[in-house]
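The next part holds the structures, each set out as C-alpha cells.
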Structure I
Amino acid sequence: MKKVILAIAVLFGTTSLFAQTLEELKAEQAPKKDSIAALQAKVDAIDAQIEALPGWRTGALGTIGGTLSGSDNWYSQATPNSSAGKIGFTVNAFANLIEESFFWRNSANVNLSWVKFDDKDDPTDHSDFEEATDVFNISSLYGRKLSEKFAISGLAEYRTTILSNFNDPGYLDLGVGATWTPVTNLIVVIHPLNYNFVFSSGDTVFESSLGAKIVADYARKIGNVKFKTNLSAFQSYKSSDYSNWTWTNTFGYTLWKGIGVGFDFGLRKNKQEALNYALSNLADGATTPTFDTVDNKLQTYWMFGLNYSL
C-alpha cells in the first residue's frame, strides 16, 4: 500500500513539475515572439525604403518537379510492364525600373511540363514524353506618376503556348488607364480602354474585342518564404463570351543557398478556349456546341518540386 501511495505521489509530483516547467517555458517564449515581431516590422520598413529608391530591380523564382516510375511483371495492375513519368518547370522573372516620376515594370511567367505512360506490352502506344502544361506570358507596364500611389499607365500583355500551337491562339492586350499602388509590392491596374487581340489560324471561334483590363499583382518575401500572385482579367464590351481571366500563384521556401521547395498553381476561365476544345473533340453524331451550351469548366494546373530563387 505504501508503495502505491508513493507511486501516486511521484506521478502527481512529476505532472505538477511538468506543468510548471511548461508554463515557465511559455512565459519565456512570449517576449521572444514579441521581439521577433518587432524585428520583422523593422525589416519590412527597411524593405519599403529600399523599394522606394530609384533604379532597376530584377529577380527570378523557379520550380522544377518530376517523377519517374516503372514496373515489370506487376500483375496486380492492368499494365504489369510499364514506365511512366512527369517532368516540368516554372520560371517567374521580373525587371522593374522605378524612378521618381515614372515606372516601367516587366515580367515573364513560363510553366512547361511533359508526361508519358508507356505500356511495354502495347507496341502501338506512345512511349515518348508528350506536352502537358504549356503556359507562356509576358507583360510590360509603363506609368507616369501623378502621386506616390496613382499613375497614368499603359499595358501590353501577351500570352500563348510555345510547345505546340504557338500563337494559335495567342492573346495580346493593349490598353491605357490608371495604376494604383496602395501598399509596397501591390500593383493594381485598371484600364477601361483595352483591346484584346486574339490570333488564330483558320476558321475558329476566337474573336478580338474592345473591353476593360484589370490586373492585380502582389509579391512578398517574409524570411525564407517568397510568394507571388497575379490576377489578369479582361471584360469584353462586345460580349461576355469573349471575356477571360487567369490567376497564377508561386510559393517558394528557401532551405539552403537559394535552394528550397516550391509550389505553383494556376486557374483560368475562358469560354472561347472551352468552345474551341469542344468543337475540336466533337464525337460523331453529337450535337454541335455553341457559346450558350458549352461547358466552360474551370481550368487548373499545379506543380510541386525543388525551388531556386535569384
Structure II
Amino acid sequence: MLDPQSLVRFEDLDLDAPELQGLDLLIGLRGHADAGHALAQVRSELLDSLEPKLIASFDTDQLVNYRERRPQISFLGDHFAAYQAPRLELYRLTDGLERDFLFLTGTEPDLAWERVTAAIVALVEAFNVRLSVSFDAVPMPVPHTRPLGVTAHGNRKDLIDGISTWTPTAELPASLASLIEVRLIEAGRDAVGYSIHVPHYLSEAEYPQVAVGVLEYVGAAMELGLPTDRLREAGRNLESQIAEQVAATPDVARMVENFEERFDQHVPDIERRSLLVTPDAEVPGGEELALAVEAFLSGFPEQGGTAAKDS
C-alpha cells in the first residue's frame, strides 16, 4: 500500500494544539445512499452555522473515478467557469454550547478505500479522538406519519443497545464509512453509527425530517447542541405538502395506510431506550420492516413543488 499520509494535506496549524486533542469525530460522506438528501442538509446546516475551521483535506484527484462520476462545471455563454472539484475535508466546529468537535465530510472516494481508511485511523490516533460517529440515511417501507426509525451499530453498547428499530442480519453493499467503523474498532477505538430510516417514497426528495433525526442522534451520542431549528421549520412546511399530495392520490394514501398498519403491528410491548434528549422525541420500535414493496411513488415534490433527483 502506498503511504496513506501522502493523501492528506494539513492547513498551516499547530496540529499538537490542545484544542485539537481529545475531541469527538463526526463522519458524513456522500456515497451511494443518501435518502432524503440527509447528508447535504446536515453538512449545510453544520458548516453554515458552526464557524468551521479547515484542518486537513484529502487529495481527491487520486481517489475519484471522473469518468464514472463527473464533477460539475458552469458554462457562461462563451466560457467555462466554477469547476466544482470533489472534496473530502476535515473541519473543527464549535456547537451552540461552545464545545468543539471534528467533522469529516465530502465525497466518498471511488478508489483506494483501505488507504483512505488507514489515513483516517491515523488522524483519529494523532488527534486522540474519543469517539467517532458516522451517519447515513436509507430508504425503507415505512410511513411518513410515524417517527423515523434507526439502526444503530458500533462497539459502544451504551450508545447503541436498545435503540434500533430494525436489526437485520444481511449482506449489504459496503460504504467507506462502514469500513472506517470496522477498522477503527479493530484498532481499539470507539466508533458508532446511526442509519436513519426514510420513507422510500420520499427518498428522492429533500426531506428535512431525516436531517433533524441525524442531528438528534449524533448530537446525543456526542453530547453536542447541534442546530435544528431551520430544518424543523422546513419540515413543518413540507408536511402540509405531503398531506395534500397523499390525499389527492388514492393509491398512495392506501400504500401509506398499509405501512402504518405494518409499523404499528411491530411496535414492541416494552418501551425502547432512547438517546434523545426529550422523551417525546423517542422513536417507536419495530422488527422486520423491510418488506417487499410493489408500489413506488416517483417524482415526489421537493419543498419547491418539483421532483427532486440527485445530481
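Every number in this text was worked out from the coordinates using simple rules, so none of it is lab data. All values derive from a computational prediction rather than experimental measurement. Cβ atoms are built from the backbone, for glycine too; each structure is taken alone.
For structures I, II, calculate distance in nm of label points 7 Å out along Cα→Cβ at positions 23 and 199 and state which one comes out highest. Write down the numbers at each step before the final one.
Numbers: I: 7.2; II: 3.7.
Going through I, II one by one, distance in nm of label points 7 Å out along Cα→Cβ at positions 23 and 199 is largest in I.
Across the set I, II, distance in nm of label points 7 Å out along Cα→Cβ at positions 31 and 55 reaches its highest value in structure I.
Compute mean count of other Cβ atoms within 10 Å over residues 79-86 for each of I, II and report the one that scores greatest.
Details: I: 16.1; II: 10.0.
For this comparison of mean count of other Cβ atoms within 10 Å over residues 79-86, the top structure is I.
I, II: which one has helix-only ellipticity at 222 nm (-39500 (n - 2.57) for each DSSP H run of 4 or more, over all residues; to 500), as calculated, at -7000? Could you put the intermediate results ahead of the total?
Working: I: -7000; II: -9500.
Going label by label, the one that fits is I.
Please compute relative contact order in percent (Cα under 8 Å, 6 or more apart) for structures I, II and give me the label with the greatest value. Intermediate results must be reported in sequence, preceding the final value.
Details: I: 11; II: 22.
Greatest value across I, II: structure II.
Of structures I, II, which gives 17.6 when mean count of other Cβ atoms within 10 Å over residues 167-174 is computed from the coordinates? All intermediate terms of the calculation are to be shown ahead of the outcome.
Details: I: 17.6; II: 8.4.
Structure of origin is I.
Computed over structures I, II, Cα Rg over 2.2 N^0.38 Å reaches its largest value in I.
Taking percent of Cα pairs over 19 Å apart, for residues 95-230 alone as the criterion, the highest value among I, II goes to I.
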